[in-house]
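Chemist: Listed after this line are the structures, all set down as structure tokens.
Bear in mind these aren't lab numbers, they're just calculated from the coordinates by the rules spelled out. What you see is a predicted model, and the numbers here were worked out from it, not measured in a lab. Cβ atoms are built from the backbone, for glycine too; each structure is taken alone.
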Structure 1
Amino acid sequence: MIDVHAHLTFPTRPDHPRPQLTAEQLVARMDQEGIDQAVLLPMESPDTDAGPMRTEDILEAVRRFPARLIPFLHVDPRVRALEEQIEYLATGQGCKGYGEMLDSLWIDDPLHKRVYAKCTELGLPVLFDMNVGSCMDEPGLPRMETVLQEFPDCIFIGHGPCWWTNISADADGTGGYPQRPVVPGGATERLLGEYDNMYADLSAGSGYNALTRDPEFTRSFIERHWRKLMFGTDIVRPTDALEIVQWMHEFPFSTEQYQAIAEGTARRVLGLDE
């Protein structure tokens, strides 16, 4: 299995309390859960509540566990020399994608579009966290659709409460973890179906909630979109429950579906077999 959404957590300042998760602890947990490789996502943004996760720290962890950990890069889109920093980390340091994009800008902000243009040029997928206050959109995801149309050669990987609540047509933009049945016709499903460059990861409480709130809908959702979905955990603490791992083992996938979601699509999207 390839976890496309993992983090390390470093010693934090008092305003960002969170237990440390080291590379050694992460790999040990991967062994425990049967995860072969994990994508490490930095978050170089003052808007995250997780504390700083620098790309350089991610790269140091990858050097210690090169067979197990895969680096992504993140550069806050508000910094100077944005494109130059992205290119250096991608071409000079071997980062395989951009993310986790988690800042207080709208998903179609002009600064984000600079990121998308550079990632298109370099062939980097962009993984975003769409929530109230981060990578924002409106109900129905009209801004995300505009981005998909404007950057058809950039692969986007959707994640976060406001991305996953839009699996239902009654999403109201507040995010959260609704327990009511899914109303067919949600924007998340439509974008996955209509745009070749739209993918999603199943990580965190948002992904798990979307898959378990309406089991009957989930079976048909998987049948329609299994080629666009990737396994992920969003681990940030040594003791995180990682309920999605058990769900992966219990859901009645076909062999082809399981292989694709567990690792095959990630290998293709990240170019790991090239």
Structure 2
Amino acid sequence: MFVQRDPTPALRPFVATLWAQRALDRTGSELSLEALRAAGGLEHVLPTGALHLVFRLGSSSLRVFDPSGDERCFAGAVIGGARAKAYRRDVTSSGDVVGVQLRLGAASLLFGGSATELSEAHTSLESVWGREAERVRERLAEAPSLEARLDRVEAALLARVASATLPRPEVALALRQLQAGSSWADVVTRSELSERRLRSVFADTVGLAPKAFARVVRFEAALRRLGGTGSAAQIALDSGFSDQAHFQREFKEIAGMSPGTYRRRAPTNRHHVRG
């Protein structure tokens, strides 16, 4: 069973969506990376540029693999930092989960410090919130329904953002311009900050350097179009790539697969590709 909803109005400047899932909690021996690959138990998680917070309420752990195959396991509550490249995870283990997708720039408001400290990685929430992370997880596990779990995670987040302010206006403007397809040079020209200062505050707020974020924006535009029937050349042009070769090269570098492979696998959720 799965439910998803928009956050309460007070959270909407900081949170994009909330979701909760109930599943059988399966435990047992862990498969090797090779066995997972052979059994189809791996999933490519493609970057969105945003940060995610997930509370795993059962006994199962999140197993993630970097491109070299090195493995890390996380139990409990986990922060998924902003990424510019895909990672792989084990999907053979499941359990009850509550998730939050944050809006761009909200990471430092909820977790403090620079968002770059969380980027390209998973981080235990306990290392940031301390004992409060486990207390929130326990309250979520005790909730009588999935909707009640969403109510409780909202309450925990509201307590965190009660005195928070929105991202710096210079960063908010830069985000809008990059998402609209402006070049970084144009963004800098329109800003009152120096290029160096704007790049620094942007990375601290978002978790990705401006040019890395712009690559993710372009990649996201291509993902949306790959669900249609357009040619690779047309998708490259419409998504802001210089040519088809640039599109093919950059897509594979970010996603870990070619656009053709992505299209053949036809994922129901464009950011989660089995295999």
Structure 3
Amino acid sequence: MSVKKEASGRRSIQVEGEVPGTPEEVWQAIATGPGISAWFVPAEFEERDGKPVAVTLNFGPGMESRSEVTAWDPPRLFAKEDKGWFPGSPPIATEWSVEARAGGVCVVRVVQSLFASTDDWDKQLTGTESGWPGCFRIMRLYLTHFRGQRSAMMQFMAPVEGTAAEAWATTTAALGLNGVGDGQGWAVPAGVPALGGVVEHVSQSPPGALLRLDQPGPGVAALFTMTYGGSVMAAFSFYLYGDEAAGTVARETPLWQAWIQERFPMPPEPSKSE
């Protein structure tokens, strides 16, 4: 992974992945609110005179990101720009493109770029670069098994003690995933909300797993641990599909909230010295 640096000050990363579908079908997945929500995070497009002008991505409470649409050429390319990841950071431009290939597949390419005179923001670019392959795997599963279906999402994060690797060991033990490999069937042990299906991908570095679900309903689960804001966090993202998806999410969300609060309680606040 590397940041491409140009004399103009533009710095960029590029990631691509092959997914099934026609350009029109893939475009629906990357350039509409329901499509993006089905494999990434909840998304909404704003339109003016029938043309998209902005998109808002919801990464969780208080973590919404609004971008202006700067290019729109369906089903080939669209681009957007937002104010930056953090206060004081330069604006971030993201360009999505779709290229048809033989065999009923397309290559989806994402390029993210910013202008800077120093290396201060390169880690943020490489950090997003490392996360895109996992997102492409979810998109590939969605387009392979659930293309065009209604979707609903649950996402949770919880602090876990230890390093990211140690936190992953804690998480997999709690979910009965220890020793389970790609392609194997699996179900959680007693005491965990209903969850089961087929393991699509497991990684120890970075630590995570991608599961294709049949319980609590048809869907995909992306589980991983990461360091965020100086803390190690376990992240649980569930994408459910079909006409019953919203009802299943409404029923299962409080069960998962209760289980996560019990299994991964918030650490106590450090005592303040007098």
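Chemist: State the single structure among 1, 2, 3 that was used to calculate helix-only ellipticity at 222 nm (-39500 (n - 2.57) for each DSSP H run of 4 or more, over all residues; to 500), giving -8000.
Modeler: This value belongs to structure 3.
Chemist: If distance in nm of label points 7 Å out along Cα→Cβ at positions 5 and 61 computes to 4.1, which of 1, 2, 3 did it come from?
Modeler: 3
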